[in-house]
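Structures incoming, each one as structure tokens.
Quick note: the coordinates plus some simple rules give every number you see, no bench work behind them. None of these values were measured; they are calculated from a predicted model. Cβ atoms are built from the backbone, for glycine too; each structure is taken alone.
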Structure 1
Amino acid sequence: MLGNMVLRTTEKPDSVQHGGGQMLAINTFPGGNVSIQNFGSTYREISWEGWFEGTDALERMVQIGNMRQKGEPIDFVTEAYTQKVVIQEFQPEHRTNFFIPFTITLQRVVQITKQVPKEAVDKTAEDIKTEEEKNKQQNTESKSYTVKAGDTLSKIAKNQYGNANDWDKIYQANKDKIASPHKIQIGQELILP
């Protein structure tokens with residue numbers, strides 16, 4: 001059964017492919033170290049060839065074509081199991097109204113990600129714009145600091161923010177004045193965001 005359509009003998013697959021793989025990001029670093037990130041399982045497509053025959057062959061072809069066009073998850077039911085699938089491809093060869101060979105490919109559905117409504121995208125864009133304006137305002141409210149002998153961005157960050165790792169904040173706010181985060185000049189005026 002595919003969706004609400006009971007498949008006839010000539011329309012059913014002879015076998016169903018199972019298994020799959022893993023979606024991996026593999027990075028090899030100097031020295032032979034390897035970083036592997038696993039983004040989850042992938043599943044094999046279910047593909048087969050068949051044909052519609054009889055006085056309702058055209059009607060059955062249109063029914064599956066409509067399911068494909070909707071793109072919604074449907075049940076694929078065999079004697080052994082039921083799986084949610086989406087019709088990825090459906091390619092009928094309309095020879096006559098009574099005999100229509102086809103190929104079909106189903107994609108297993110583990111989780112469907114719905115399209116985000118335009119209003120949500122607009123809201124997110126507005127939130128980003130508001131955050132950027134806030135950051136600009138903070139930058140204009142920032143104080144300045146004059147570099148002294150022995151200062152580094154890490155040392156300034158430790159003294160001003162309590163965390164030496166915040167040196168990049170200072171660097172990002174002063175990129176136009178600092179050629180390198182490792183080369184600051186005595187007497188140089190820096191913005192402290």
Structure 2
Amino acid sequence: MKSTVQSDNEQKIKKENVNILKFGEYHLRLIKVNDIEAYYKSGFEQLDNEVKYYTGSTGSFTKEQITTYVNTVIENPSRYDFLILDRNEIIGEVVLSEIENNNAHYRICIFNKEYFSKGIGFNATEKLLGFAFKALGLESIELEVFPFNDRGIALYKKLGFEITGEIIDEEADSLYKNIYTMKLKVEDFKY
């Protein structure tokens with residue numbers, strides 16, 4: 001029987017060939033160098049306290065650090081960093097990273113709590129997972145989430161993710177010591 005699993009090089013599509021992914025008045029598109037200023041201002045210049053809470057961010061980032069980061073991820077073939085846009089305003093990001101062996105790691109961040117609980121995270125996640133499974137041919141997606149993030153956990157479970165384990169970070173502040181790992185297999189994707 002001939003294997004139908006694609007090699008990592010065959011499954012990845014060139015970033016310049018990735019289309020904009022739309023949902024309602026919002027859309028996802030890959031980050032570009034000319035997004036650095038707006039990306040920094042919307043996501044890092046004055047990080048929202050509630051966003052810090054859910055992401056575990058404790059430090060701050062300089063514009064130079066963000067510039068280096070963006071230039072690195074744009075060139076990295078094992079990841080796809082999408083901005084979430086409300087028309088042309090950057091309101092967050094969804095990322096597939098560490099893509100190998102038909103698996104990837106996923107993360108999302110909505111940069112301002114004003115955009116929480118509006119379905120944006122769900123729709124952005126659904127679009128990105130569809131891209132991961134259909135366009136990239138991935139077989140599974142993994143993520144990490146803090147146990148107190150009930151909204152995030154409910155969203156992931158609704159899409160078919162299951163809790164697969166727990167990481168204990170002994171060096172983290174007490175609130176952030178425990179981290180759930182979750183996984184979604186392509187056959188369990190519910191949308």
Exercise. Taking mean count of other Cβ atoms within 10 Å over residues 31-38 from the coordinates of each of 1, 2, which one would give 14.0?
Worked result: 2
Problem set entry | Which entry (1, 2) yields the derived value 40, 13, 11 for semi-axes √(5λ) of the Cα gyration tensor in Å, for residues 15-86 alone | 1
Exercise. If we compute mean projected area of the Cα convex hull in nm² for structures 1, 2, which one ends up with the highest value?
Worked result: 1
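Given 0.7 as the derived value for distance in nm of label points 7 Å out along Cα→Cβ at positions 23 and 159, which of the supplied structures 1, 2 does it correspond to? Don't skip to the end; give the middle numbers.
Values: 1: 4.9; 2: 0.7.
Traced to structure 2.
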